[in-house]
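K.L.:
These are the structures, in structure tokens.
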Structure 1
Amino acid sequence: MTPLNNDQKNSYKKRYLVNIYGVVQGVGFRPFIYNTAKEYEIYGWVNNSSGCVTIDITGTLDNIKKFILKVIKNPPSPVIINSVKCRTLEYLYYDGFNIRESSNEIDTVKFMLPDIGTCEDCARDIMDHTGKRYRYAFTSCTKCGPRYSIIKVLPYDRKNTTMESFGMCGSCEDEYTNPLDRRFHSETNCCRKCGPSLVLINSNNQIEKCGDVIDKTIELIKSGKIVAIKGIGGFHLVCNGRDEKAISELRNRKKRPNKPLAIMMKEIHTVKKFCKLNKKEEQILTSRKKPIVLLKKKFNIDLPDNIAPGQRKLGVMLPYTPMHYLILEKELDLLIMTSGNISGSPIEYKNNSAVKSLKNVVDYFLMHDREIYIPIDDPVVKVFNGEECVIRSGRGYAPSTENIKVRDNIIALGPEEKNSISLSKNGYVYTSQYMGNLQNFNCYKNYEYVLNHLCELLDISPKVWAEDMHPFYISSKYGNSKDRKIIKVQHHYAHMASCMAEHNIEGKVIGVIYDGTGFGIDGNIWGGEFLIASGYNFNRVGHFEYVNIQGGDTSIKQPWRCAVSYLYFFGYSINEFIGGVDRDKLDVIVKALKTSLNCYKSSSVGRFFDCISALIGLMTSVTYNGEAAIALENIIDENVHECYNYKIRNEDNVFLIGIKDIIYGVLVDINNKVKKSTISSKFHNTISKLTCDLVFKLSKLYKIYKVVLSGGVFENEHLLKSIYNELKKAGLEVFFNSKTPINDGGISFGQIVIADEIIKKEGT
């Protein structure tokens, strides 16, 4: 028999089953595949499985190759393809190509698509007075709109979301079933006739009778009113970003006196009037994720100072829903857009609960009747060293999915503050959105709800629970209440592991971990740590010397207590340097320090920053976490290069950083009436220099040339930059968190990585 040539082979019909994994559901991928199949005369079907898009195709070999190549190499944004599996099947005749009903399979890789900001096409639709979606606040298509916040179960189909209760009208149904329409199989497709609707009510829960509720909302905001607006993931508290009085009133009602407020600007040109931004920042700001981006303020800008008091940066975002575009369509160009909650509580996302909770905070509520199934706050990011760095993971970013080849069915419960949780299955780690401080009861209830929902979505039955070593963390208590294998993970090692896993670092690494609070293996509070780690284990090879701090959690809220504790510990005069504090209170604290009453030993760099901030009279009490340290960073004089003296000594092969001389130098400068900005600069320079000095010692001693920088103190951009640049200059490889938060928001990701290593070691 004569062998077939290539042309003859290519003309024969073949059949393949193709599974495509990644962010492939709810993004217009199936319609794209449908149309590509028509283009290349491919027959068969496509559907959503719970973990992928599955395609059963027949056609000539040549056409199949072209089809698969286009599908994989040129998918529509925001499709993200992680992997593709392809196998040959016995030939079966198909007379066309269609989109089949989705299937839900157990034990497959699953990807959840975060919520997506309004696309340009839909933004045009709502401004087109000739179209059926003119000024319709719930306009979306396959390329945009809510996803994770409305998903009840996977796969992502309308019947599995909170859109289930909105049956499509005939016109929307035609779009949904038309392969040539961009709303083909758009699960959120709707219009004014068949979709969600808006209602405006006052704080007494009475419906406002008006013509157009959005026009009325604009009028209210312009007049200085505060409005709670229900968005994709929850409510925002909104007022005019140019109205200083309204902003002040919002702060008073929300009980948020100093913490910066996020501001939504009408368009990128508006942003450029008020902020400096580079190409990377502009790219992130205008992306489909539409996060809050921290941007440097321009000097002498016409903005109320009480948006971000004493800050050099603004948290800026652009409109990301049709409602935002409509409110900012005419005269308004700046909106304060802060989370719809009382400070410390989770974001409100249910209509009745929001009205009950926020009736004394806002004047009006702009609500809709589409249920939010999972609450999720806005993300916060910044650009450092040309990289996007996530500070708070939220809408558009969470849940995140990372393929780092860990064991199945591990759940990491995260820390107590800035909590997130992580789960693993089929080699992937899924990390939730930011969920706040679990000491708040409502935050804790939300934490339980999100945890259970993710377990159900991903078909995960956790066999191993990873938790923080701190015996009193609420997240740890949750883990201990379950009949599961518990692995306790040291807080700072989790910080380090999160960065190592993110950058796929192998071998031994030096970790510099600076934060406020973390329970150490010796029972003390750590926070200024130098670790050497590899795999499942770490060694503590250096740290800031311990100081006895009085006041427990109160010392965090009242930095003057830290200042008193440091002065007392090193034998410096308290009365001479602590001002603005009642003398009777000082006497009580001193007596407590003498007897070690309610005191704890701490190596924390975070508390050291608090001490210096209080000593120079910058911040004696705080209204939000990290406020004292942030204030210290914001007054830095870049022209100051001097440092204070310090000592590094070796005790039993552990390097101790002595800080007595640093405090002495600060006190001398205070007595000499040196500017606060100069003291702050010298202090930052000192922390940077001693950090690099010790890293150089460790690198030389242990012959390790990779360094990880992690922990909440490294949100201080000046400190991170100076240490990073100096270490890089010396030829070391330096890494920091970018995709995972450098603060406690990245802890759960690190916990799950370490738990996996421990399981491997135990051989279980």
Structure 2
Amino acid sequence: MTGLGFFADAMVAFLTSPMTLFNVAWATFLGIIVGSLPGLTATLGIALLTTLTFRMDGTQAILILICMYVGAIYGGSRSAILLNIPGTPANAATALDGFPLARAGKAGQAMGIATAGSFAGGVIGMLALALVAPVLGDFALSFGSYEFFWLALFGVLISGQITTTGDSLKGWIAGFLGLFVAMIGQEGIQSYQRFSYGSSDLAGGIGLLPALVGAFGFAEILTVMKARGFQSVRDASDRILPRLSDVWRYKRTIVRSGLIGTFMGLLPGVGEDMGAWMSYAAAKRASKVKETFGKGSLDGLMAAETGNNAAVPGAIIPVLTLAVPGSAPAAVLLAAMFIHGIRPGPMIMIESPAFVFQVVAMVAMAMIAMLIIGLLLTRPLLLVLAVPRAYLMPIIFTLCTIGSFAIAGRVFDIQVMLAFGILGFALREMNYPMTPLVLGIVLGDLLDKCSSSAAPTRCHHGGFVAGKPDRKKIMKIALCNEVIRDWEIGKQAAFAAALGYDGLEIAPFTLDENGPRALDEAALLRIRNSVEAEGLKVSGLHWLLLAPQGLSITDAAADIKQRTRDTIEALIAMCAALGGEYLIHGSPAQRVLPGDDEAGARARALDQFRLAADVAGKAGVNYLLEPLSQTQTAYVNTLDEAASIVGAVDNAHFSAMIDCCSAAQAETAPIPELLSRHLPTDLIRHVHFNDPNLRGPGQGKLDFLPIVQRLTDLNYDGWIGVEPFHYVPNGPAAAARAIGTIRALEQAATSRRTP
């Protein structure tokens, strides 16, 4: 399905769901209120709402948070126009012309123009999100640890440079303070503790949301307690609904500001406030009446509101494609996505392309709701500004406390909130910006993993592995190609190579459903060349007897016996032609034991294995018997049973392998113990990594670290095949998560290994 199709499906689903429409309405309305109240900020609104939605369905939760995001950035224009106090930092430029217009009796017109500009900027940013995100996602697939390291560092530095007024050093100090906070707790690769000082709470790290709730919520409470009163204009009796002609006059400003705002959103940690300021500056330079700017210019007001709202979807682009936030509110949105099981990053267009365009649809729904509420409920919303801020602070404090505790149920998180509130207040008083601090905390994990000596060239980030294969890795990992069977073999190899696999383990039926004899030598050579052109090799074959249909190693019928024998011979020839080293004989449906002739079936299977071993020896490959769980077959469930058959065949080219999924179900001994027992005897010559839940490593309860550790300690130099059967959320995603898990475990096992 195309991106347009995904977007259309999402819009239809949202518009036809009463619950979705209700969530869009109240979340956008609440966002406008939060943005209207000076100092609460979009960041605080999203953070508090995240704590209240983490038990909801992921899609609905993210929709609600995006509506809060859009509503708050827009809502800040109300207080900027009427109070001369920006509701959020993104609306600071709005106050320059909005408040003079309000004092001149044009508050309604100013808010109407601000609404039109916000909607137009959001639409431009939304289009950029739909067009740029897929391209940037594909480009980011080539990123390795070095690229992500410098991206993280660039984000902190550019945020510190741009978000400060005057001394950039303060911005950098705030950013590196955030990086330090991210270093507290267990290191991600070696798992040693840093800056915990013997505290088990600190060993678990500092939670992002409690820190943000404190820095933006409790700090604001302290600021209000110290603040003085302020001048206000609450009359909006003039026309609010803008004329189309009035909006059309500023079409160049809208387009220019929309593009500038989107670009500023794309930059890590820069965000909506700089989108507004840069758009405002560009509009002033282009204007023929520069002298009106700052004195009530509708052009300046349009530029500021278009720029800051365009930056919202712009800031979401790096969140989705790089797992790097474009602004402080986007940083909280990123954390919320991880909480709800969504894993943004370079693999997003492969794992969940539909979700990207669902987000586009979410932004569209939020923009529509913002436009309707903003134009129809302007005067009722003025009542919000009449509420004394001091009355709101106890409610905010209660929400800060409950929200911090609710995420993990730790009193320690409340303490973190209070500590960061005091820190945030102190930094505000000394004119230190908060955005670099937030970005430092968010990007600290990425920078840490990508700079670790245990991961010299590749970065495991956000559940995926990006970058070129690491030449220092120890284990040879092959991807069982049925995981991505719908792709052409060259594309399969390119994808596997990009993720860091060393080979493809091929299921013959994925090459031709008519069986191995359907492929001639020229076809096999093309397949081999396609794989090797990507720097991989065909490690071997598995899932052998699925095609053609009607094969069996235990059936007594002479024609079935002969066809099975011929197929095995053809498969061995195929393996040799492709450059493979082994064939895995699993095929449970083709080794059924009949109840009336079990002894005869076992004898016939043994004959087939002897023939296979003889042919494999002549071809220079190994034929390996795979024990399978009792739910799949009654014939050969354990390595001990396999060992008896290997002994009876008595051929150096015939042995066994271990499948982690089956072994975890059928064997009485733990898998590491089985490896220690059978690897030295050469019974095990291959390993399949999969979880008993039929998913890939890292997607179930089986602990693979002891397995990887034992393979490392035993100097296993054979292949490991990644063979999930349930692809969650899809095949490419399962492949990506598996290799990321294995390589991280490999590094950990290597670092712990006793010389």
Structure 3
Amino acid sequence: MNCMRIGVLRGSEGLAAAATKTKTKAKAKTKTKIKKTLVIVESPAKAKTIEKYLGPRKYMVRASMGHLRDLPKSQFGIDVEHDFEPKYINIRGKGDLIKALKKDAKNADKIYLASDPDREGEAIAWHLSFILGLNPEDDCRIVFNEITKPAIQEAVKHPRSINLDQVDAQQARRMLDRIVGYKLSPLLWRKVRKGLSAGRVQSVTVKLICDREKEIQAFDSVEYWTVGMKLRKAKSAMFDAELTQVDGKKLELHNEQETTALVKDFERQDLQVDTVKKSERKRKPAAPFTTSSLQQDAARKLGFTSRKTMMLAQQLYEGIELGRHGATGLITYMRTDSTRLSDLALSDARAFIESQFGADYMPAKPNVYAAGKKAQDAHEAIRPTDAALTPESIEKYLNKDQLKLYTLIWQRFTASQMTPAVYDTMSITIKAGEHYTVRAAGSKLRFAGFTAVYTGADITKKEKDVVLPDIEAGDVLTLEKALPQQHFTEPPPRYNDASLVKTLEEKEIGRPSTYAPIIETIQARGYVQRIDKHFQPTELGFVVVDMLEEYFRDIVDVKFTAGLENELDEIAEGKIEKNRLLDGFYGPFEETLEKADEAIGHVELPVEVSDVPCDLCGRMMVVKQGRFGKFLACPGFPECRNTKPLLIDTGVKCPKCGGAVVERKTRRGRKFYGCKNYPACDYTTWDQPQQETCPECGAFMLKHHYKNGRALLYCSNDDCQTRIDHPINQELEKMRQRAEAKRAREAEKAAQQDKEAAKETKGKKKK
């Protein structure tokens, strides 16, 4: 059954009147506007693309702009006493949009709800059915995994009812978050500070970051040494090797004295090749992207935050204007935990690979990848909608970030259906006297396979060949140079976007679609800050987590949170009832909340006093944490409301005026460095000043950070001899050209706006 609005049938009087109509009226009747099918999607960009595919003559496609109904902000909105009945209201500001959609629905012959193909999209469709007076059990729901003409046309042919189990799962998640947020946040306001919030998933994430910071603080570094060396056979090229064993045991050196003594003894030994093992190693391609692996790889390779990755992926999915082809969806739905590919996608990929690379690069059968143990497999993996749309062919239609992400997705998908890379490997064991064992290893790429397209998530460049000379067992080698090296054990690294998303996925905290908003929320609340692409907890974050851990252990317990996520999955599958989960959570939580309110006194946050006096009252200003980071505020609030930006001194002097170079931020939060005496002095740089000085001219050094994590150190003095033919010159020129191009675009846009404004003014004067 299609989702139609059923009108009232006319009676006999209407039929009689219709029979006596004149020819003139009959002609007029033929001109009556034909009713169209209304399709409602979530975003205007998607609506534009889909309307092009369906045709505006028979279809009108409108956008709901996300959710239209939600729980009220000013009330709890859940009637616990009556089976957790939610109170939904129309979202403020959506009134005109709802009226417009109702008007379009009234004039439509059929209505199809085409929100995103996930639980959130299913809930949006359900709310729309209520607003428009549709029966959710009728066939009014259409879904598609990609925005292409065949996919859209196929979806319209196969409408279905709204999946109420998925709606229940979304409602349960929303109500769990409301229970925790609405009940626990006021406790934080009373006990710690106004404006704080707690969340079912965000609190666990903050705890993970805090726990990692505690590990780092408690870590004791231990010294150890390794002994590398340069070896040579006769007059052949030198190669690298490493001392690995002494008397059959793993090498353990703890200080310089031990190492020096061992190296002296080692240098007296004769070196002879003991074993040579030659073999073949195959490296298989990685699976196509899921939401999680895309966020991780984009962070590693492109330096993108999770939020930026998902925003760009959304744009690619909804459609990009490709010249005469119009708006075209370039990738499949970007919220998925599946590595599955459709038969059509596999066929297209294999045909493309064979035509572009040859039969040797195409496996006999399509590569199939195992899904994760908790994968719902509702949608395909993230892939291009058309393998023939190479990054090079559409480069001119995409901005630089869209192109980078599309290239990553296209390469990963194409590579996933190619043959493995094949390496020739050589492993050499060398005996030095009776006590020492030395090892050397080399590999050489024999067949590129998938690496002709994509190098993988773990590396940013193609593997370099490590070629060993032609060596046989029994060959005598010469020690050219021993290379002892000091090391210190390192603490676990702080989380970055990639590692945090990976950890959340492994521990089953949240779901792929929630990772980006979680990371943004914990930063906005001031619990965590991103420093040099790594997350560090603030003092506030520690205080809140410690309090929650003491009184609300389940809220910050990883296993408990993961268990709730699994139960939400079971609701979506129709295995358990929504209210059973809510009831089991609410009772113990409410009881704990009452006990905590009585037990917890007011928590005093440590105050960091600066050395900057207030301009208005003379008090020493204190450091405060806001949603956009730290700032200086007068402690005399509310009598004195003076605030200042917090300028962090880099420890170097301005090359123009001698003032302090401080860390600043743009309006968009991007970090840069400039003179403290601005605007009197205009010295600025994007690169990080170092207290280290140039050995040539004595000027301070600058560190340039690339998006792939690599850093480049160079002298800040443009006229320094070390800057001649330095790689940074090319990079700075690129930055200058990009800045000029941006200014040109902005000027062109401004000129166009002025032109349109003048045209509009001229039109008004004529009237």
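K.L.:
Where is distance in nm of label points 7 Å out along Cα→Cβ at positions 266 and 690 largest, in which of 1, 2, 3?
P.N.:
By distance in nm of label points 7 Å out along Cα→Cβ at positions 266 and 690, the leading structure of 1, 2, 3 is 1.
K.L.:
Using the calculated result -9500 for helix-only ellipticity at 222 nm (-39500 (n - 2.57) for each DSSP H run of 4 or more, over all residues; to 500), pick out the matching structure from 1, 2, 3.
P.N.:
1
K.L.:
Looking at volume of the Cα convex hull per residue in Å³, for residues 298-697 alone, point out which structure of 1, 2, 3 has the largest value.
P.N.:
Between 1, 2, 3, the highest calculated value is found for 3.
K.L.:
One of 1, 2, 3 was used to compute semi-axes √(5λ) of the Cα gyration tensor in Å, and the answer was 54, 37, 31. Which one was it?
P.N.:
This figure was derived from 3.
Readers should treat all values here as calculations from the given coordinates under stated rules, not as data from a laboratory. Bear in mind the structure is a predicted one, so any value in this text is a computation, not a measurement. Cβ atoms are built from the backbone, for glycine too; each structure is taken alone.
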